[in-house]
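Q: In structure tokens below, several structures.
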Structure I
Amino acid sequence: MNRKWKGILLAGFGGSMWGFSDIFAQLLFRQHAVPSEWLVSTRLLVAGVLVLLYSRYTKKKDIWIVFKDRGDLSRLLVFSLVGMVSVQFFFYKTIELSSASLATILQFIAPIFVYGYLVLRKEKRLKVTELSIILLCFFGVFLILTNGNFTKLAVTLGGFMMGIISAIALAFYSLQPRAILAKYHSTVIVGWGMTIAGLAFQFVHPIWRPEFTLTVDSFFLLVGIIILGTAIGFVAYMTSLTYIDASLASIVTALEPLLAAVLSVFVFNQVFGMLEVIGIIIVIVTVLLLSSSSNKKETTVLVDDQLINHI
């Protein structure tokens, strides 16, 4: 097997693990009444420690180096307490109020908001082709939300609002740490981002107060989210970048929203109308087109942060 195919398979595996993790979260919410706040609190703290251990002992990085510069430390705190907390909370809240498929699809449009920010900041010129792609993407979202019935939503309003906020938060989360990501390894920033956010979220819902009955099923679902969806998915994606570039890896990890949608059909008997399916396809294709239409520098901004976008 050549290097390219190794990278594609690893990125695909990582995206698949993220997709399974999303379904596991929905199962926890629906079948075990797990509060989304507790899941966010637990996942952030445990996964953050795991990522830091991976960074220190596998990547051989100095995980304390970012604390030596006050400016970088302040940027890390903003990334952790604003970016990391909001992305994780609103994403899982969308799953709790609606479904894993809607949450992943709506969060997938985050590069659209990144693109808009770069245009407003004049870091990128607005092009007619890219504007057309963005409008087509929002048309796809519109089809998902209405399934062609323009008089009512096919999804919950609360779930839709949480999903859009999650996508906007993800855009901020991708853009804000650019300065420190350029100086430090991404595993160091992500690890501390999750750990600090997890510690802060203990004031919202402590890990020692689950408020649900822990069963064998719920325990394995939690392990699936933290180990498969975070640790293993993270390592698979990171390893894929040694074989392929980030733009190709990003395209392959589009398996996450696709897999979440397909699994929703089999696991939750969710029924998608024809126009909803068309909308899902439009959203995924347009986001990937927007990323691939950017030049190398701009593409890095849009897709090179897939690590922090999915962990």
Structure II
Amino acid sequence: MDKAVFQIPDFEQDENEKKNLIGALRKNPSVRKLMDKEQMPEGVLAARAYTFKRWLDQVEPCRGCTSLEGCRQKKTGYRMGLKYDGILLETMEACPYQRDMDRKQSHLVNYLVSDLGREMSCVSFENIDLSKGEPAGYISAVAAATQACLSGQGVYLYGPMGTGKTYLAACASNYMAKNGKKAAFVHYPAFTERLSQLYRTDEYRTEVDRMRYADILVIDDIGAEEVTDRNRSVLLSVLDSRMQNRKMTWFTSNEDFKSLLNHFTVTNKGSDTLEAERLMERIKVLAKPVYVSGKDRRHLFDAE
């Protein structure tokens, strides 16, 4: 049997490699900037040279990055960091773009219910550009929505698909959330599907209660859902509570009041004009109708 061959480690070569690495790290501007920022003693670099090398390797993909959309890290917006507090600590830290996004989205903690997409989570009235030849009708709708929001009034935004109704409603709910108010933004067709799934377990009550008591409730795309007796009953209870407590309530819809009444009249069990009229009575008390006209703006801000 052949004798096993053992390889003797070349400790001298390893030491030379480490010395060369330490020398290179000491000359690296990013390392120097980090050490100055964290007030690290020089001995830390010598003792943890390979940790600094790993940090450099992991932040390298961030060089030349211009946005979160182009992030090359495993976890978008986050990268390895090093902190010094007597000992060197490896951390996971947000990049400047992620920190900016976190700042812009800090108001989202005030949402009790949110069907807002990522695009709508940061929109605001201030960002609406009316300088590109927008028709007078749209400018008037933006002015009416803005004034209603500032006054704490409800609005029923209606009009053709894609004209920016959801965008305006999201501006209002974001404004309230940024000012410390509790908001609920509910995509109504999605809510009715959740209601159907959760009704038997009573889990739906939590969301419904939040819709009742939020400082602002947006019911988005009402009139696009399937009408059932259950859906109408739950919606009536929410609107009745908000009407009694004078809560700010917004709606978006492709339907005007007349066509929405017709929509609510017929359920899977037949017609019920009285129940539909009760719903419309509360909507009319809660919200002033504002027609949103003009071109399809979905390509501008992914509205609706």
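Q: Have a look at I, II and say which one yields 27.4 for mean count of other Cβ atoms within 10 Å over residues 163-170, as calculated.
A: Matching structure: II.
Q: Now, a different point. Work out the source of 3.4 here, i.e. which of I, II gives that when distance in nm of label points 7 Å out along Cα→Cβ at positions 35 and 187 is computed. It would help to have the intermediate numbers written out before the result.
A: Working: I: 3.4; II: 5.2.
Clearly, the read-out refers to I.
Q: Additional query: Which structure, out of I, II, was relative contact order in percent (Cα under 8 Å, 6 or more apart) calculated from, if the result is 41? Walk me through the numbers on the way to the answer.
A: On the way: I: 41; II: 19.
Derived from the structure labelled I.
Q: Match the computed value -23000 of helix-only ellipticity at 222 nm (-39500 (n - 2.57) for each DSSP H run of 4 or more, over all residues; to 500) to one of the structures I, II, and report its label. Please report the intermediate quantities before stating the final value.
A: Values: I: -23000; II: -15000.
Source structure: I.
Q: Upon calculation of distance in nm of label points 7 Å out along Cα→Cβ at positions 219 and 243 from the atomic coordinates, which of the structures I, II produces 1.0?
A: On the way: I: 3.5; II: 1.0.
Clearly, the read-out refers to II.
Q: With mean count of other Cβ atoms within 10 Å over residues 27-34 derived from the coordinates and found to be 17.9, which of I, II does the value describe? Working shown, then result.
A: Numbers: I: 17.9; II: 13.5.
Of the structures listed, the value fits I.
Q: I, II: which one has P(r) over Cα pairs in 10 Å bins from 0, in percent, as calculated, at 5, 21, 22, 15, 11, 10, 8, 4, 2, 0? List each step's numbers first, then the result.
A: On the way: I: 6, 27, 37, 23, 6, 0; II: 5, 21, 22, 15, 11, 10, 8, 4, 2, 0.
It must be structure II, since only it matches.
Q: Of the structures labelled I, II, which one yields 0.50 when FRET efficiency 1/(1 + (r/R0)^6) of positions 59 and 99 (r between Cβ atoms, R0 = 35 Å, to 0.05) is computed from its coordinates?
A: Values: I: 0.50; II: 1.00.
Label of the originating structure: I.
Q: State the single structure among I, II that was used to calculate distance in nm of label points 7 Å out along Cα→Cβ at positions 67 and 171, giving 3.5. Display every interim value, and only then the final one.
A: Working: I: 3.5; II: 2.2.
Label of the originating structure: I.
Taken together, the values in this text are just the output of simple stated rules run on the coordinates, not laboratory data. Fair warning: this is a prediction, and the values are worked out from it, not measured in the lab. Cβ atoms are built from the backbone, for glycine too; each structure is taken alone.
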